[in-house]
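Heads up, there are several structures right after this.
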Structure I
């Protein structure tokens, strides 16, 4: 029969005057207190509940501060599992090792980590990584090493990631750092750093940015630049810094470009370069202060100090 470890562990916490002591419940098959290590070893069907925090694991180690007898942290091992339910949404963390600070409400997971937010058994966001940390006070999830995030129709990869959640476990912002890749439907973007704001539905990419856009009619628009932003609501892609666009046989370069959607169809249909720009097509090169490319009907217009270079004919 399981022993509820309220005799040793609960007394320690009560003596320390912890505010959350009354809500703490610990269960396991066996327990051992090692005074020399200032640790309590729990083994067999370990269950810890503190407020809305629930952790389940085959075994755990409770670290006690010898100076004040306060519990510093609890480390759960062997495929630990933690969950909280708030506003109908369930936030789960699974890992080989899970360390929980009950005072700070910080979860640190290592080894095949998976964290997710679900609603009615439907996943809203899933994060896998080598290591993760979740701060319940700030509602920020941090992930490190081989990070993969699945959110709505977005699939991302990066070296690091930060996910800001609301108190109701809704996603506010996703930040990808280091070799960041984001795929949405048929389109994808690569950059050194990517930020997606779910509230404004805006994405910002910085550093060696490459965007491969597949339009609704399966046309491809490729964009290279130092900086890019995408406003989903306005359907505007802005790029600056060593900007280059490739569309079918058009290759255009310039300091800055904005790609706009057609007001009638809502499809990306017009790219406008500002500043001294250049477009190459069918062996011709045209330079101008402003170049406008139209996808449908396919056309381009050059304005301001236009200079054209046409290959010699008949050679």
Structure II
């Protein structure tokens, strides 16, 4: 009886310890900007390899997609963090939405214009008089119109490459690390890419949180950033198998060839570590206030953002990044 009692007591203590450990984890929900793909590889690697848990966090990743309410989810508290394009977030912040941008995903947002390999369009000046399949509200379109003194027509995109494949003259907004694969896989040639960074429009793919959450959970945000940096470093330089298995489970459209292609594009273009002279592993998640000041000035000059509505100091913070 005594032996049985102590065995039961020991088991009860173990279960209590496990229950306490689970309860001690802080829950954080991340709203992704798109369906789960390798552009979220660092997050999925950190989740699958237990890096978030090592930091005391219980992280849930919510896939996005067409029509996903990414920023509204953070504004209303449905999600604690979201991934988005820094320029679009600036426009929302200027409208009074209580966001703060606190860490980079990609040092350059990998959006741009896909061009057929055989197209006579070689540079931005060649867009004169053309038609582009794109999101009409994409700020980059106004930027290249003004910078290169060109005019073109816009056809709203439907997130498919079918129209691009069916017309050798077509130009389409696309993601550098995704659409090229789908075009080649559907029988087309590898497209050329007119990138935002080559035009000098240096938006980040960025992580955003609600100002209230940032005030109330600074330690948790620092822990999240540490785990995220570790996840991206491991995904880029280590074995990505854990992330890719998790990505497959989250999105059945992911296959091994696509994930290898997309990861290679991220690595080759140094999207996470940065293409600038100071690029490298230490740049993972880093934000530059000077670049934000430039983004804000560009949006103001285009008349998209009212002058004086927002500054780098009010839009972003480096408070949660490693010193």
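FYI, it's all coordinate maths here, none of it is from the lab. Quick caveat: nothing in here was measured; it's all calculated off a predicted structure. Cβ atoms are built from the backbone, for glycine too; each structure is taken alone.
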log10 I(q)/I(0) by the Debye sum over Cα atoms at q = 0.11, 0.16 Å⁻¹, calculated, reads -0.75, -1.19; among I, II the input was structure I
Mean count of other Cβ atoms within 10 Å over residues 41-48 was computed and gave 18.8; which structure, I, II, did it come from?
I
For relative contact order in percent (Cα under 8 Å, 6 or more apart), find whichever of I, II sits highest and give me its label.
II
Here helix-only ellipticity at 222 nm (-39500 (n - 2.57) for each DSSP H run of 4 or more, over all residues; to 500) has been calculated and equals -500, so which of I, II was it run on?
I
If distance in nm of label points 7 Å out along Cα→Cβ at positions 57 and 209 comes out at 0.8 when worked out from the coordinates, which of I, II was used?
II
A value of 51, 35, 23 was computed for Cα extents along the principal axes in Å, for residues 177-256 alone; which of I, II is the source structure?
II
Suppose you compute mean count of other Cβ atoms within 10 Å over residues 33-40 for every structure in I, II: which one lands on 22.5?
II
Source structure (of I, II) for P(r) over Cα pairs in 5 Å bins from 0, in percent, for residues 121-288 alone, computed value 2, 8, 16, 19, 18, 13, 10, 7, 4, 2, 1, 0, 0:
I
